[in-house]
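Please treat every number below as a calculation from the coordinates, not as lab data. The shown structure was predicted, so the numbers you read here are calculated from the model rather than taken from an experiment. Cβ atoms are built from the backbone, for glycine too; each structure is taken alone.
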Structure P
Amino acid sequence: MIDFSIPSDVAALRDEIRAFVVEEIVPYETDPRLTQHGPTDDLRAELVERARKRGLLTFQAPRRLGGREPSHVEQAVLYEAAGWSTLGPVALNCAAPDEGNMYLLAKIADEEQTAAYLQPVIDGWQRSVFAMTEPDGAGSDPAQLSTTAEFDGDGYTINGRKWLITGATGAKTWIIMADVPPNPHGPHGPTLFLCGGDETGIVIERVMSTMDRNYVEGHGVVRFEGLRLPKSALLGEVGNALRYAQMRLAPARLTHCMRWLGAAERAQAIAVEHARTRTAFGKPIGEHQGVSFMLADNEIALQQCRLAIWWACWRLDQGEKGRHESSMVKAAVSEELFRVADRCVQVLGGIGISDETPVAMIFRDIRAFRLYDGPTEVHKHAIARQVLRRGGGHR
């Protein structure tokens, strides 16, 4: 039996999160520290302290590490509320990439790594990065990984170049994907490493100028020059990086969808209010068929996206890996929410392309979301391969 009811405690927390975002975080959307490269670390720290005082910081963390550990379906409800402002997840410490990194580290980090690198991120004292994407290879196809980690029996020496590394500037917890070449000392293959951001050999070349500005300190270009790490820096087992990345990416795709659903819902609310109060040709523009149809299409799309997210989250909560389901939802939701944001810009007219409302920023950020954690085309390719293997018929 399908039950769409939201438990009273989850609904209460949802309302508390939404009220916090509206009352305390939305006013920061015009703060000059929200720059072209995203919120500064200083702005993030201020927002995090507000969430800490309200007892809402990192609510998604495991209970053993101080969080409330909501289920995936419960997260869908709560992250949507947090996403009402693009700064909401930053304040609540459930924004990417930290949210996905915390999820992964909670699964595979050992006790020492948890204390040194995970707990400070959960507590909001430092940020993390996931350094995988490369300018000449690894990205949608991580198998093209060219960064190497040479193992000499005592430790690893990492060399390579990464880009689009979200939040690289100032991050203290680094998860690095590198290929361990064949060697006489042990196993080889794509591997994850965990280290601090102040290590000699991590060089931040620059911060890229991108169309989105919702991630703290933007997206960096990073070079590893003889980065020397001990064997204790291994995160999990040698050769298992791609498996661990998938462990992280399936739920992370969905949390992206949850947060951007909240932002699109905000854009729709602004467009609806404008359509109710702006007049043209003798009546409110919302009473003109062209505008009313756009608002109706948005309402339909938002609910379809919400239900799709809940469905995939329910599958994860049943213990399934959810790769196929999360790909379906990421592909559908990212495209549909972009259309929602685009229609909101159209309804708002001239002010829709300005910074008079946050809709233009939401539009730009959601356009970038269509590429996060794999572009639509890659997900559709993976979905089709699964369909062909399975054959037709009822799922």
Structure Q
Amino acid sequence: MSRRSIGIIMNGVTGRMGYRQHLIRSILAIREQGGFELPDGTRLWPEPLLVGRDEQRVRAIADRHGIDRWTTSLPEALAEPDMQVYFDAQLTHVREKALLAAIDAGKHVYTEKPVADSLDGALRLARAARDAGITHGVVQDKLFLPGLLKLRRLIEGDFFGRILSVRLEFGYWVFEGDWQPAQRPSWNYRTADGGGIVLDMFPHWRYLLEHLIAPVESIYSHAVTNIPRRWDEQGSEYAATADDSAFAILELAGGVTAQVSASWATRVNREELLELHVDGVRGSAVAGLRNCRIQERAMTPRPVWNPDVPSPHRFLEQWAEVPDNTEFDNGFKAEWEMFLRAAYLGEPFPYDLVDGAKGVQLAQIALESGRTGRRLPVPALEV
């Protein structure tokens, strides 16, 4: 069986997500399985070139994983003719410039979110990619998680009938950093560095709602900084200027209402860090990262509100698990294979930079809604 190579410039692999999810669990995992099969039966083999600002760190990663090619110069990497794809997992505020340089160099581009720190910047990227005729994509990993794939199966099988509402809950307690190290990098909590839970997470909620349920038509939101002082990776105290909690009501097409609660200042009292509760006329489902539970119309209990006596119901026990029925791959890896196949074949990718711009748009409108205290429309994007 023949093998074809595709070169990938990976910028930002010294960061947490770039290293763990994209390098180790995606690209190196694809190499460990011998590449993946193309429609004609050949196997596509990724060849990474690592890029990082810190020479010592990027060299150490390359040595640790037996990767021959690395550099601290993005222009040098973009000049390599055998590198067809550019991937970006850098800090948000430097991403747009690097992506524009890659598009100008004729590379296909694949990027983490948010794609830019402003809607103007996100649209600039989408237009540049369209005009260059390249394949372009945005990481939308949560669509490929087992729990959400099971939810998609239910939706496509018309399990719900008419969908009425969606409730999305996400979050956990991120330690302040003084007496226990924080689980997230300190830049997440500085507005100047592109931090904030709205800019970070609302692009996720946008693609989940649109690709699973219906497009967002309006939003009313409230964002707050609950923890104003934090300690960084060196143990130094700093002012947390970015929002760490956000709550929103969204109107979706077709009359569906969505509630969103997202916080890095909440303690978990649910089965998974992310849960999506969907109610429909014929049934309901609660999907997390791994699992999905359902309750059909015919099996719905008949509770009666009576605060004076203990409830006889054990509500959580009245839901049934959706079976796996298949083997689920790592969500990041699955989307990587999907994107690399599209880039190699010169095909469009469904989750493209226009989709990425929609995520930035929703985040910006959510922040504006919070500042003004108004429900605001989410208009269609003109690219």
Which entry (P, Q) yields the derived value 1.18 for Rg/Rh (Cα atoms, Kirkwood Rh), for residues 214-341 alone:
P
Winner on distance in nm of label points 7 Å out along Cα→Cβ at positions 6 and 70 once structures P, Q are ranked, highest first
Q
The highest value of mean count of other Cβ atoms within 10 Å over residues 206-213 among the shown structures P, Q is in Q
If you work out FRET efficiency 1/(1 + (r/R0)^6) of positions 38 and 150 (r between Cβ atoms, R0 = 30 Å, to 0.05) for P, Q, which one comes out largest?
Q
Note: helix-only ellipticity at 222 nm (-39500 (n - 2.57) for each DSSP H run of 4 or more, over all residues; to 500) at -14500, derived from one of structures P, Q, originates from structure P
Out of P, Q, which one gives 21 for relative contact order in percent (Cα under 8 Å, 6 or more apart) as computed from the coordinates?
Q
